[in-house]
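Derivation of every value follows stated rules applied to the coordinates shown; laboratory data play no part. On a predicted model such as this, the values are computed, not experimentally measured, just so you know. Cβ atoms are built from the backbone, for glycine too; each structure is taken alone.
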Structure P
Amino acid sequence: MKEKLYRTFIALESNKELKALMETLIEKLKKIGFKSNWTKNENVHLTMLFLGNISMQQIAKISYKAGERIFGFPTFTFKVDKLGYFTDNGIPKVLWLNVSGGETLNGLYSEFKKSVIQSDIEISSESFVPHITVGRVKKHPDYWDHLIKEITFEPIDVPVNSVGLYSSQLKKTGPVYTKLYTIDFEGGVIING
């Protein structure tokens with residue numbers, strides 16, 4: 001019998017302030033004419049690494065290796081500070097929130113990447129661009145880039161003291177995420193920036 005595979009990713013959770021900000025921004029973007037597959041409130045997260053389709057045994061191996069690597073990692077915060085976008089031939093494809101977390105966030109990413117490589121899982125060689133997806137654009141208004149630049153907000157700090165490994169099931173109503181493992185770390189608060 002073939003082993004079941006799970007579409008898996010490693011992510012940091014959001015908090016209620018970030019979820020409230022997402023709701024406000026989505027309403028503003030809808031009002032100015034964007035139509036998108038918007039991120040559902042319960043799915044707001046910061047993806048650290050996408051692992052693809054892997055077995056539960058591989059997921060457990062990564063979780064325990066990562067747990068060993070980040071034991072004692074300090075609690076820290078990442079900052080969400082502006083709305084951005086990815087384009088394809090000048091057309092907006094993805095709207096996202098910029099995340100800055102300094103060396104601590106990059107260090108955490110590096111530790112997870114090492115854990116995944118040690119678990120013999122192949123991952124993309126793309127560089128880490130921390131962001132939180134707001135929506136995948138289906139239709140956009142004229143002068144969309146100028147309209148986006150007009151949307152500003154007070155930066156939000158999101159505390160981090162654990163990381164989750166999630167499975168993602170793609171359904172017609174959108175993705176459904178299930179947390180498979182939580183990896184907690186201990187330490188004092190480091191304020192970056």
Structure Q
Amino acid sequence: MLLYLDTKRAPNPRKLRLYLAEKGLDLPIKQLDLRAGEQKTPEFLKKNPFAGVPILELDDGTVIVESLAIMEYLEEIHPNPPLIGADPVTRALVRMWERRIEIGVYLPASRMVLSKGEVSEHARKTLVARLALVNDGLQGREWVAGHFSIADIMLLIGLDTAHHGGQFTLDPAWTNVSRWYERMKARPSASI
């Protein structure tokens with residue numbers, strides 16, 4: 001098994017690095033320099049014609065692309081500690097919150113940081129509205145889906161993306177998100 005990641009801190013490879021750290025998994029990694037175009041070589045494009053990372057190449061040559069699909073695969077072969085849920089209800093809740101956060105927090109944060117003008121401002125408004133809902137969802141909970149999971153990893157990626165460049169701060173009224181963020185940043189995996 002060989003995991004292909006970037007040499008920097010791109011969001012999806014970082015999400016996978018956090019997942020591996022939380023699971024205590026040490027997989028062989030081949031780091032690609034995306035700025036140098038290593039993901040566009042003919043050899044790599046045979047593995048992933050979309051030219052992105054992460055990808056996981058299994059010993060039989062099977063290639064799994066996309067961070068969530070890779071985490072799902074690894075969760076099946078390394079179920080403990082469960083980061084996608086241990087039963088149908090918790091798995092559904094984790095997946096629900098992970099998608100809500102990816103679409104409602106991470107994507108607007110990315111647009112806000114990478115865009116300008118009206119697009120950036122619209123993304124900021126969407127991000128603020130969604131974080132208010134996440135704040136409400138965290139009421140009475142330590143972790144987004146009730147226990148530590150990939151939903152928490154996704155929220156960290158989203159908030160770190162929003163804070164990139166120092167143009168965004170959490171609303172002081174979001175006490176639950178602020179409490180969660182400080183707790184999450186204190187985890188050893190968060191420094192990865």
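Worth a mention:
- Origin of the derived value 10.6, 32 (Rg and Dmax of the Cα atoms in Å, for residues 2-41 alone; candidates P, Q): Q
- Looking at distance in nm of label points 7 Å out along Cα→Cβ at positions 106 and 146 for structures P, Q, the greatest value goes to P.
- For -9000 (helix-only ellipticity at 222 nm (-39500 (n - 2.57) for each DSSP H run of 4 or more, over all residues; to 500), calculated) the corresponding structure among P, Q: P
- Source structure (of P, Q) for semi-axes √(5λ) of the Cα gyration tensor in Å, for residues 34-81 alone, computed value 27, 20, 8: P
- Structure (P, Q) behind the derived value 0.90 of FRET efficiency 1/(1 + (r/R0)^6) of positions 26 and 170 (r between Cβ atoms, R0 = 30 Å, to 0.05): P
- Among P, Q, which structure scores highest (criterion: relative contact order in percent (Cα under 8 Å, 6 or more apart)): P
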